[in-house]
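Just so you know, all these numbers are worked out from the coordinates, no wet-lab data involved. Quick caveat, the model's predicted, so the values are computed rather than measured. Cβ atoms are built from the backbone, for glycine too; each structure is taken alone.
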Structure 1
Amino acid sequence: MSATAIVLAGERPGVDPLAAHFGGTVKALVPLGGESMVRRPVRALLASPSIAAVAVLSQETAPIRKAVADFDRVEVRVSGATIADTMIALCNDPATQWPLLVTTADHALLDPGMVEEFAGRADGADVAIGVVQKQRLEQRLPGSERTWLNFRGESVTGANLFWLGSPKVAKAVELWRSVEQDRKKAWRVIALLGPVWLAMAAMRLAGLDDLVARLSVRLGLKVRIVRLTNPLAGVDVDSVADHALAESILAGRA
């Protein structure tokens, strides 16, 4: 199994608060651990046997290309206006090498072990989504502020790791497009499955695996949840507080 890694390094409309805090305009280029943040996930991916090549997608290709210029097997491409637009373009491009392992430039604590675990357990799925369970992350980082999605028997946070097996996942990306602006509001996504499932989720009567099974049926795709064992897979750098936490972890203080 050999996947193409996609690193999303695009910018949302407006000023990014984290980039502005460090006097820049591109979040992926914020300094972390003595280097531009985007270099950290790219290095982890290149060190993973499951990854054949890496493509970094951004609207700001020139500075990103400069930041990763010394890496082999890395290509920098122009991204779309939104994540969904970017992924649809990849699905429609006959040159795309499948499967795709998708992550983000702010996944600064990504390491080869996380990549290998996710790729190994995602292989064979049409769509796989990496998550970290709340109990596991809070044991490692007590009091850490994350966006938690609550289901029967567990709460999880996203791990910014996604697996797309073939061009037929375009239908899943189109579904994502319909809720992209509300991607952190789980009820909007669950509502697409119907009012009964929404009510069950609201009352925590539905487990995450139950909902994913229902989503698989709706899409006609094999959708899989991958629970990562390393809790740091659930930490991205999306704010000044996240940045301070990541610096502490890298320095061995957290």
Structure 2
Amino acid sequence: MSDHHDTFDLAIAEVERLRKLLARIKVRQITNSEQRDLFKATALTWFRTRRPSIAQTVPPELLEGIDRSFQTVLEACERNAAKTTYSKAITNAKNSLITARGAVLVFTPNTTSSDAPPDFSSLASDPLMRTILERRWEECSRCLVAKAPLAATVMMGGLLEALFVARANRLTDKSPLFKSVATPIDGKTKKPLDLRQWTLAPYIDVGRDLGWISRSAKDVAAILRDYRNYIHPEKERSHGITLYSDDAVMFWEVTKNLCRELLTLKGVT
């Protein structure tokens, strides 16, 4: 497993190098042959070296997202493509690599139906809340079947946020929530925000700091959080990002694995 982690880290570092190079380029089109050769070499490294070493452990839908981004880079290198074309492809490649890395590292084999709601009783003692969580879980599945990827992703983010809230409510002593280095601070009072004002982002960061979720799970959850925000049309338009059904399927596997981590009640109790 550590070898797979190293492969993902190398691929992510290579993409990040391209991102930094793009930041220094001031022209709208990439016409410099040396720069295009570097982009091409990085994409080919993925297909010829990185991908083969992890292909057997990564679900096809995860590989497809990464492949699609690097294929866009290769095609761009064959013409004087716009800088924005490279930028979008590289951003997508990095996000997909982080998601795939996390999904592989946090994956837990499940011999039962992967879409059946888990037992939420470790987080929610209230029967009504357990029923709500089960209904949210099932609604995520129905959105996937209906090929409504954005709706599915939004529902997944809501489910995860509800589980983080339930995990926080399990704490008899809630002081660790407000002593974490990741605790959100009110800009006016300079004091920790009331829990009722927390969003998914600080829950993910604090949850990692308190040991509720692994580092890989945190990385993946952050990507899911960002994609959930494409519920805002203007953000989707300005970023030029479109969610596809295979993206939502990938996020669903990630969500299920994150749920399993939270249900184990790891970390501070």
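From 1, 2, which structure was distance in nm of label points 7 Å out along Cα→Cβ at positions 4 and 220 = 1.0 calculated on?
Among 1, 2, the structure yielding 1.0 for distance in nm of label points 7 Å out along Cα→Cβ at positions 4 and 220 is 2.
Once volume of the Cα convex hull per residue in Å³, for residues 92-243 alone is calculated for all of 1, 2, which comes out largest?
2
When you work out mean count of other Cβ atoms within 10 Å over residues 44-51 for each of the structures 1, 2, which one comes out largest?
With respect to mean count of other Cβ atoms within 10 Å over residues 44-51, the highest-scoring structure among 1, 2 is 1.
Which one of 1, 2 has distance in nm of label points 7 Å out along Cα→Cβ at positions 12 and 28, as calculated from the coordinates, equal to 3.5?
Comparing all candidates, it corresponds to 2.
One of 1, 2 was used to compute helix-only ellipticity at 222 nm (-39500 (n - 2.57) for each DSSP H run of 4 or more, over all residues; to 500), and the answer was -10500. Which one was it?
Here the read-out was taken from 1.
Tell me which of 1, 2 gives 35, 21, 18 when you compute semi-axes √(5λ) of the Cα gyration tensor in Å.
Working through the options, I get structure 2.
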